[in-house]
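Take a look at these structures.
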Structure 1
Amino acid sequence: MSTILKIFVFPAAMLIMCLGVLTILGGHITPGGGFQGGAMIAGAFIFCAVVYGLKENTFHFSHNFMAAMESAGALIYVGLGLAGLIFSGFYLYNLGVDLYSIVPTFIKNIFDYPDPIHAGIIPYLNIVVGLKVMVGLSAVVIAFMQFNHEDENNDADGESDGK
């Protein structure tokens with residue numbers, strides 16, 4: 001890629017990531033949320049991967065790291081759902097808000113999101129969904145780029161052996 005793109009991409013990716021984080025954290029009061037913010041952050045990672053390539057990319061994510069992050073996101077999401085089930089009887093019950101007053105006060109205080117509109121566990125769910133979407137979309141593109149890179153290497157080896 002050109003030098004101009006390489007100079008432009010990293011600051012632009014940082015701005016896109018900040019917008020993605022803002023979308024995730026404000027998803028309970030504005031349009032957007034975990035999926036949209038996660039897709040923005042993944043877009044920034046993909047932007048860097050396409051311009052810099054996999055070896056020179058500023059964000060080096062191993063397969064094990066990405067698998068661990070995606071698993072952690074899924075487990076936290078299920079854990080929040082089970083916490084609602086355990087303390088209220090309803091899966092994904094909003095423990096921080098407790099509209100029906102069925103949750104003990106100490107549990108309600110744990111999940112109370114410090115926000116003027118009392119969003120409860122919704123922001124936490126947005127963060128977890130954003131993490132899963134970011135890792136999932138990035139993993140797909142990185143896998144395709146690795147497959148393409150290996151395919152190009154095999155073609156280059158095959159041409160040199162045939163001559």
Structure 2
Amino acid sequence: MSVTLKNGYFEPMVYKAPAVSETIKTEVVCPNDTNPMGILQGGKLVQWMDIAAAVCAQTHAERICVTAKINEVQFKHPAHVGDIVTIRAKITRAFKSSMEILVQAQARKVLIGKNNLISEAFFTFVAIDENKNPCMVAPVNPVTQAEKKIYKEALQRKEHV
């Protein structure tokens with residue numbers, strides 16, 4: 001367990017499981033979210049993903065967090081007017097003041113009930129203090145095998161920037 005200076009005193013830093021800050025955001029694709037073909041605009045989807053990632057990061061850090069980087073957003077399948085888009089954001093690893101968040105978006109056709117992964121990306125957020133300076137965040141304690149695997153891979157992604 002590490003320590004951090006808080007309000008002039010050293011306090012233990014608590015490790016947090018990814019499930020503590022996992023965030024799920026749901027949207028319905030409306031006509032004003034789409035292009036003339038009725039397909040969800042990529043920029044709108046990235047905006048929704050960024051909001052979900054921000055909520056996840058801020059919940060983990062217990063501070064305001066800002067977007068620092070988005071890794072390769074891929075649009076795998078289209079979403080159309082009327083589809084329900086579910087966005088899941090989950091922290092993979094925390095570094096000193098930054099956090100990597102995996103964001104996955106799925107679209108579901110209401111009448112068919114079929115889900116499609118439409119996009120996924122890694123977002124990096126930085127926690128900031130009252131003076132807008134980066135500040136330390138709690139480390140992540142991966143619990144599941146999948147969380148442990150992606151936790152290790154996060155360091156590799158960070159080093160290959």
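Structural remarks
- Between structures 1, 2, the greatest calculated value of mean count of other Cβ atoms within 10 Å over residues 31-38 is seen in 1.
- Structure from which 11, 36, 30, 16, 5, 1 was derived, P(r) over Cα pairs in 10 Å bins from 0, in percent, options 1, 2: 2
- Computing helix-only ellipticity at 222 nm (-39500 (n - 2.57) for each DSSP H run of 4 or more, over all residues; to 500) across structures 1, 2 gives -25500 for structure 1.
- Taking distance in nm of label points 7 Å out along Cα→Cβ at positions 111 and 127 as the criterion, the top structure among 1, 2 is 2, with the largest value.
Read-outs: derived from the displayed coordinates by stated rules, not from any lab. Being a predicted model, the structure only gives us computed values, none of them experimental. Cβ atoms are built from the backbone, for glycine too; each structure is taken alone.
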